[in-house]
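Once you scroll down, you'll see the structures, which are given as structure tokens.
FYI, it's all coordinate maths here, none of it is from the lab. In this text, all values refer to a predicted model and were calculated from it rather than measured experimentally. Cβ atoms are built from the backbone, for glycine too; each structure is taken alone.
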Structure I
Amino acid sequence: MKPGTLLLTAAVVLPGAWALGADATNGPKPVVSYDIKHDVSPPLRLIPVAPPRPGPNRQIPLGRVERKNGIYPAPLLEDPLLRGQGAPAAPMPPPLVSFDGTSDDDNAAVIGFRVVPPDTNGDVGPNHYVQFNNLIFEIFNKSGTSVFGPVAGNTPWAGFGGPCQTNNDGDPIALYDQLADRWILSQFSIDEGTQCVAVSTTPDPTGSYFRYAFLVTPGGQNDYPKFGLWPDAYYSSYRRFPGSSFRIVAAAFDRAQMLAGAPAQMVTFNIVPPSGLGCLGSGDCYDGILPAHLEGMTPPPAGAPGLFVTAFDDEFNQGSGGGTPNPAQDFYKIWRFHVDFAVPANSTLTGPINVASAEFDENLCGGNPCVPQPAPGEILDHLSFFTMYRPSYRNLGGIESLLVNNTVNVGGSRAGIRWAEIRNLATTPSLFQSGTHAPADAVHRWMGSMAMDVNGNIALGFSASSTSLFPSIRYVGRLAGDPAGTLPQTEVDLIAGAGVQTGSFNRWGDYSAMSVDESDECTFWYTTEYYANTGSFDFKTRIGSFRFPTCIVPVQLLGFTVE
């Protein structure tokens, strides 16, 4: 995010919109509006490609939150779950396909300059993989052949007018809506607080799109936007910096209307800590809150609210509800967002619900970059204060599961990944299993993303680096029957790095993406960054797939699943 003026503000009512309740910055009151503009684009493949506009290399800014003037707790000596990981069972299955996605070379060629970080993400559909990185996207067939792009990230909004057309700010998202067989592309225009969203009119990601612009944070600063699919809405979250009252904005977009290209409502809530003063006051600091994303063809129970979740270290984030932190326990915090587009006054945001967890430590080097590379690499950012994209929800025949992961200090300022599966989501959410992935070596593991297949098997992808290991892309996992809290299907490389990053503002990530192919509900697809050669502003990205050979593929027939 770009820094803004620090002011306490009340809720803003958009022109032509209406607000409900009192000041929405000080309570769970919905603010309702319609899109600023919507239309339908020409087919992507027919939109003229804009020429590059050369400029200096740059980083995509990220808002950094000071917590109580930077007073942090002492780090843990050792993560309490490190010693319960069990014996290795077998290596993970090797990649089925593995190919390069977009790169900073593509940024230079397409837009005229290089950027960091790549914000690598993407999703898989029946015939394509769509990858959207800062500040470009590209569409591949599932063998890895490019069928469109790379093009600038604002290409879908060419001719749309306004900041969605003129600005190419990044923080992008590409999602496949398996319930409708459509694609969603989104990026922000941060100075205006505008979120640009495009929903494909057909299953073809190279075809035309229904285009939308929403004013999600009046006054700007819709930092780090993240999206999740749910049957009743496309849910999203934003880190807003309108002043000393830093807060998270949760939004719901009218999915049914957007799939039809019709005027679409947006309902937003501000998630405000108990003190009302955000991370600079006493009490909790809520950061890194993300919407859950539905994996699989089985939706949640009818009427189930959208879920938002964050991993919460009560020492690092200033205490549970303003009380004394518990040195033996931390939490996952869950909010339930019920949206009613027919009667928006009925929309509610409730929570947080505390889900107790074994202690974990977000104080990795005080939040400063400290992941090492071999010389002459710079130290790398880890974002240990964020919950990682994307919290993955799956309905396993009435068993609702939510996967969450975040980077933690496992001891000695070494990065590892704490992961958790939360169940009983409709009643009293509780921790079903949890673990910390950090084998006993000198390797740092961070920037994770995880998902579950239709049989309940789990895969976690991440970056791995040390003073003797080039930053590499790896994945690890577990079969549904493995001992709880373990990832005994051991690490394999999607690709081994062959160089280090230098002179690039220490940036890495800021996120990656693990997803499951809804064509078989068994095949995992993962994408993140690596370096093929040592250099500055020269990231590559990789896209790959794998599957557990024991996964039983459901047969999809006319929307019914027959096993």
Structure II
Amino acid sequence: MVRIKSVFIIFFTVISASLRAQFVPVHIYNSGVNAFVDEIANEGIIDINSVIKPYGRNEIAGWLLKADSLQSQLNKRQQYELGLYLDEFDDSHRYVRKTAWAKKGNGIVLSLLPPVFRYNDKKSSFIFRPVAGYEQTIYDGLPFYQRYWGAEMFFTIGKWSFYSSLRDYYQQREVTAMPGYLVPDPGGNYKINNSGRAGGDYSEMRGGFFYSWKWGRIGLVKDHVQWGDNYNGSTILSGRNPSFPMIQLQMKPFKWIDFQYFHGWLVSEVIDSSTSYYSQPGRYRGIYQPKYMAANMLTIIPWKKFHISLGNSIIYSDKSLMPVYLIPILFYKSVDHTINHGISNENSQMFLNISTRNLKHMHFYTTLFIDEFSIRRISDKNRYNFFAMRWGAGINNWPLKNLSFTGEYTQVFPIVYKHNIPSLTYASNQYNLGYYSGDNSTDLNITLGYKLPCGVHLDAYFGWLIHGIDHQYVLGTNADINGLLTGGKTFERNRLGLNAGYFVTAALIVNAGVEYSKTTGYAKAGHSEAEYLEMYTPSYLWGEKLLWNFGFKYGF
């Protein structure tokens, strides 16, 4: 009888939490909780749609509470991690740990180590905390550091939710993620300290609000989004570009359907000479050409733990906001053919993602991104469609408990993510919206991890990237005759590393690691080896390097 009563208490706790808590996004770079959610989904404890991130705090709380109700299916280490994440995401505060520096009462939790202020009652919740991070890297006996600091806030009341996050980033000696670099690091709109290769800084402001109801939500936000199953960056929308404002919509009227849409205001960084002007003698006021993006994704769940996701998007420019692209459920390429009949079309894309967790411990998926497609090219062996393919797998707790494996192989064919009109490229602030390797590339990423029952995560990883000749998309030049890596490689990077992370709390991690990196340029197409290295990577990665790093993050 006692056991049945406990089950009912847990059930009603989960239901009440899901009804009270509204959507507040958990950033896509919060690798800790995202990985744990993925693990318990692979174990069959929860069923998630992992094709679109970020997840919401309320969604994560519901998944964690369900796992809490099934603790008998968790091992000792998983139970420990579950407690860490319930501390952070369960707004009822039933799981807040008692420390000498924390005070709890009247719905208020005030902690000094780590610093956070939390409040909640039956109708609302509020969280405020500073965020900070630091990483020291040493190579060739030379140190340089990166750091960020700022603050974030979440607030929910009734069916409304609001959030805000401001962070200031600084890199001491070198900018690590310029728009053309083939690295997975998140990009930013840097202010370079001095001429040449020197450090820089940028700020990133994210935030917005949502109105939620039982089977959906709508909101206005400035944030990052990530579309496509992945463990090392998505081929559809990677989220490594600077955040941009967008209207977001999600509808889940049935258990077997999940529909998501956004309309975003991208930054073209292409000067519109017709609207630019001199505000005073000698002072030119440049105006960028407007650039927008509309995208939708429909996920169908024909049976539990098997997801088929279909979507399409369009990037349009040189005109004001088009109301037709505010309609979420359209096939935008067909709309484009009507609006721009007889003239140059906009830039449209299609994508497919298939994901299955039907085998316990295992997640298998594949992603297809089509940038330009012609049926005629299928029957012509000398012509190629512009597409990217991804095959991936994630395995947890098999064949050994606490052991994990992720592997991804990606092929991105020439001209993918490009366009012959500069204001219509698949980019914002010149950062590619898709996979970091760019077009005409192939790469393999493998990670073997082991987690200890004390919050320590150990990872050994291997990465291999090859990039080919940079073909330009110019009309009349037969850009579709180039296959993957036709003409040879221009750039290659191999990396092998070890990383250790200790999760003090769900929001505080201390890490250290070492990486062997070999980055090589090849003379091709009128460019030297050195020019390709300069083009695609920061200088601290050139040649063979042994990189040591350590640091911490509080807030993600």
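Overview of values
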{"quantity": "Label whose coordinates, when mean count of other Cβ atoms within 10 Å over residues 83-90 is calculated, return 20.9 (choices I, II)", "calculated": "II"}
{"quantity": "Which of I, II leads on FRET efficiency 1/(1 + (r/R0)^6) of positions 307 and 363 (r between Cβ atoms, R0 = 25 Å, to 0.05), largest value", "calculated": "II"}
{"quantity": "Value 12, calculated as relative contact order in percent (Cα under 8 Å, 6 or more apart), assigned to which of I, II", "calculated": "II"}
{"quantity": "Which of I, II yields -500 [helix-only ellipticity at 222 nm (-39500 (n - 2.57) for each DSSP H run of 4 or more, over all residues; to 500), calculated]", "calculated": "I"}
{"quantity": "Among I, II, structure where Rg and Dmax of the Cα atoms in Å as derived comes to 21.6, 61", "calculated": "I"}
